[in-house]
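Below are structures written as structure tokens.
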Structure I
Amino acid sequence: MIPGVERRRLEPHPDDRGSLRELWRSSTQPLSFRQALVTTSKAGALRGMHYHLRQTDLCYVSRGRVYMGLIDLRADPVKDEFRLDESESVLIPAGVAHGYVAEVEATMCYLLTEEVDGSDEFGFRWDDPIAGVRWPVATPILSPRDRNAADFASALAAVRAAGVGVGARA
């Protein structure tokens, strides 16, 4: 597991109407969120790889299933890959690159510690061989930004130059 990344099981509390899942509680994840976003993705759509120098993301798939790749850019790169659906959330700190491909049509909800204005939005190619994420799709649907992103080595150098997460890892 990557230091600072938190995967949390979201226990359903069912009744005759359906169920309730608690996504976030300040006493257990003391963060101040400033913006919430929701994306919908067609099956095969890939979003990433993205990273931030200041922002932490709390992500939750409210519908569908995604295959997620995370790479810690703050020190020796550590990679994690997993499937995420409505049963879990994942907290992604600044300096950890993240991306996902929708395995089926999916809706992803994000709680962000910073408002998105473009100044903290960075990325690298989803298929960079040095990053080596084992995506379960060969020809994903991509945005022009993701299709033309820089390489992994440039992202690694940028995060280290910014000093993101220095002292945060054991």
Structure II
Amino acid sequence: MATKPGWWSYALQAFCYVPFIAVVGYFSTSPPYTHLPAGDALVKLSVVHTGERKEDCHERTPEELAKLAPNMRAATVCPRERVPVAIRIDLDGAPLFDIVAPPRGLAHDGASTVYRRIAIPAGRHRIVARLNDTRKEGFAHVREAELDVAAGRVLVIDFDPAQGWVFRG
């Protein structure tokens, strides 16, 4: 036979629920969160790019092929390792990001990934984006732009191999 809960059962539940509701209510409004300080904008650099191979493919000589097992006799050898991707972003002549991203993977043959974010003062800025994905010195891909970044907005800088540097925002 089931007994009906008494008034004390409801009072105990209220005693437990009220502090929980008060804590959840407090943390839903406090402390106040500000995405960006007033008058600032956000720059996000997001790049996933594969550098060129560290070494060129080469043909094996007949002597090298003879030393290998029959199932390993590929005439062309292409080392998998890739060069790191160097990225430099300048904002109004001063460096904003200066990164050398190593390739991912156990054999260092994957894409180099970069994700950075930084707050900047809102307004008109001159941005120079450079990327080197080759074995040569210097930067292979360069783009300069004059951009007006509004307060509270986000400027996304990305690199697309087909288009080059892309600025969104």
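What follows draws every value from the coordinates through simple rules; no lab data is involved. Quantities reported herein were computed from a predicted structural model and do not represent experimental measurements. Cβ atoms are built from the backbone, for glycine too; each structure is taken alone.
Computed quantities for the displayed model
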{"item": "Structures I, II, by relative contact order in percent (Cα under 8 Å, 6 or more apart): label with the highest value", "result": "I"}
{"item": "Answer label among I, II for the case where distance in nm of label points 7 Å out along Cα→Cβ at positions 116 and 148, calculated from the coordinates, equals 2.8", "result": "II"}
{"item": "If mean count of other Cβ atoms within 10 Å over residues 60-67 is computed and equals 10.6, the structure in I, II", "result": "II"}
{"item": "FRET efficiency 1/(1 + (r/R0)^6) of positions 36 and 140 (r between Cβ atoms, R0 = 30 Å, to 0.05) - highest-scoring structure of I, II", "result": "I"}
{"item": "Answer label among I, II for the case where helix-only ellipticity at 222 nm (-39500 (n - 2.57) for each DSSP H run of 4 or more, over all residues; to 500), calculated from the coordinates, equals -5500", "result": "II"}
{"item": "Top of I, II by mean count of other Cβ atoms within 10 Å over residues 52-59, largest first", "result": "I"}
{"item": "Source structure (of I, II) for distance in nm of label points 7 Å out along Cα→Cβ at positions 4 and 124, computed value 8.0", "result": "II"}
{"item": "Of the structures I, II, the one that 3.5 was derived from, the read-out being distance in nm of label points 7 Å out along Cα→Cβ at positions 20 and 44", "result": "II"}
{"item": "Parent structure of the calculated result 10.2, given that mean projected area of the Cα convex hull in nm² is the read-out and I, II the choices", "result": "I"}
{"item": "FRET efficiency 1/(1 + (r/R0)^6) of positions 68 and 132 (r between Cβ atoms, R0 = 41 Å, to 0.05) from the coordinates reads 1.00; which among I, II", "result": "I"}
{"item": "Highest-scoring label, criterion being distance in nm of label points 7 Å out along Cα→Cβ at positions 12 and 28, among I, II", "result": "II"}
